[in-house]
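See the structures that follow.
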Structure I
Amino acid sequence: MKKAIVIYSGGMDSYTVLHKALQSNDEVAAISFNYGQRHKKELEYAANVCKSIQIQHHIVDLSAINPLLAGSALTDTIDVPEGHYEEASMKQTVVPNRNMIMLSIAVGYAVSINAQSVYFGAHSGDHAIYPDCRTEFVEAMNKVCAIANYQAVEIVAPYLHKNKIDILADGIVMGLDYSKTWTCYNGREKACGKCGACQERLEAFKLNGIDDPLEYEF
């Protein structure tokens, strides 16, 4: 039996990855993280999806380490920058070592339930800003995860060389409902439409020729 863990934020990338994993594995469990992010509203979306498709879901409370991850607009009192991910200002949204922390915990979970792989949603659109979404990071983590335990665990990033436009296109083929996802870095009632996460999401929907089902403030 093929078993996998999916790091599931509740956003559109990890939502698509989750369903990709469901297609390729006999059993899938999801793990989400509360690290004190201002957009923890995404965790509600993650929980609702996992409940609806009846898969095991754990939300790990890492909020105690929030003071140690200072300097990011996602975990500190810094305003979330507006604009596209290509702009240097988006580096303010980097959370120190976030993916390594999450992957380490997810791999431990995988070993404990004899799962062979951990999926996460790194993609090429993140490469310019986020060092822990780049190919060399994933390759290095795979080497570590092959020797860190008696049981090797593979890190699977199915969209590592694809962008959000490609991810959405794949999700459309799978018939996914993206109203069940939250992307905005501001955790308000409606998505802001101005932060890098919103801008990239809106661009993906526009270039795929469909409307985004989320409500926006504008």
Structure II
Amino acid sequence: MREQLREKMAGEITLSSDSGRTIRKWREEFGASQQELARRLGVTPSVISDYESGRRKSPGIVVVRKIIDGLLDIDQANGGTVIKRYNLAERSECIISIKEFKHSISALDFVEAIEGKNLAKQVPLDRDIHGFTVIDSMKAITSLSSTDYLKIYGWSSERALIFIGVRFGRSPMIAIRAHPLKPAMVCYHKPEHVDDLAVRLATLESIPLIRTDISLPALVERLERME
């Protein structure tokens, strides 16, 4: 499990358009402070801070591996709680479809393919999408555990989370707001009404919030055709 998670983290950080932000997200996911990680790596906290803020150029794969191993070592020293939560072989019952793309797809192309509309107009579609997860909102609300929540991100959080059965759209955005890992995009399939709060939260998190009204079979088919 450690090696699976190690590869997941390395791929996500190196493919991210903002590797510093992604490093910070993973550090927060492991509940480690900059000081704790710095001690583990034998560097000063300012080095970690500089990487996360972008003041220092993006780290190479060797440094990325050291950071990842440092976080994994910290977790194992604390009982391996986070590592155990990432059982990527099991799929949550709330996941309808999940896929990682062979090549990243621009957010603009992704939105066009699903005939989407960006509801958070202040958030630009200037990012890449590395995969998607289609989620049954009602099952997610009633049965999604903290462990299952991590599984919806697959091998990269730089993905579109697509929620079906949405009424007002508040709950998904509140959950995303509360968790350190953030998706590259959130999509609602045929929502009854999208509450202003959902749009405000998406804007605060700089996450495009997309509405699509094509049929669910057509949506899943188009998504699964993407490479």
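Laboratory data are not the source of any read-out in this text; all were calculated from the coordinates shown. None of these values were measured; they are calculated from a predicted model. Cβ atoms are built from the backbone, for glycine too; each structure is taken alone.
Looking at Cα Rg over 2.2 N^0.38 Å for structures I, II, the greatest value goes to II.
Here relative contact order in percent (Cα under 8 Å, 6 or more apart) has been calculated and equals 20, so which of I, II was it run on? Going label by label, the one that fits is II. When you work out FRET efficiency 1/(1 + (r/R0)^6) of positions 111 and 191 (r between Cβ atoms, R0 = 30 Å, to 0.05) for each of the structures I, II, which one comes out largest? With respect to FRET efficiency 1/(1 + (r/R0)^6) of positions 111 and 191 (r between Cβ atoms, R0 = 30 Å, to 0.05), the highest-scoring structure among I, II is II. Here FRET efficiency 1/(1 + (r/R0)^6) of positions 55 and 151 (r between Cβ atoms, R0 = 25 Å, to 0.05) was derived from just one of the structures I, II, and that gives 0.15; the source is II.
Taking Kirkwood radius over Cα pairs in Å, for residues 47-134 alone as the criterion, the largest value within structures I, II is that of II. Taking -10500 as the value of helix-only ellipticity at 222 nm (-39500 (n - 2.57) for each DSSP H run of 4 or more, over all residues; to 500) derived from one of the structures shown (I, II), identify that structure. Source structure: I.
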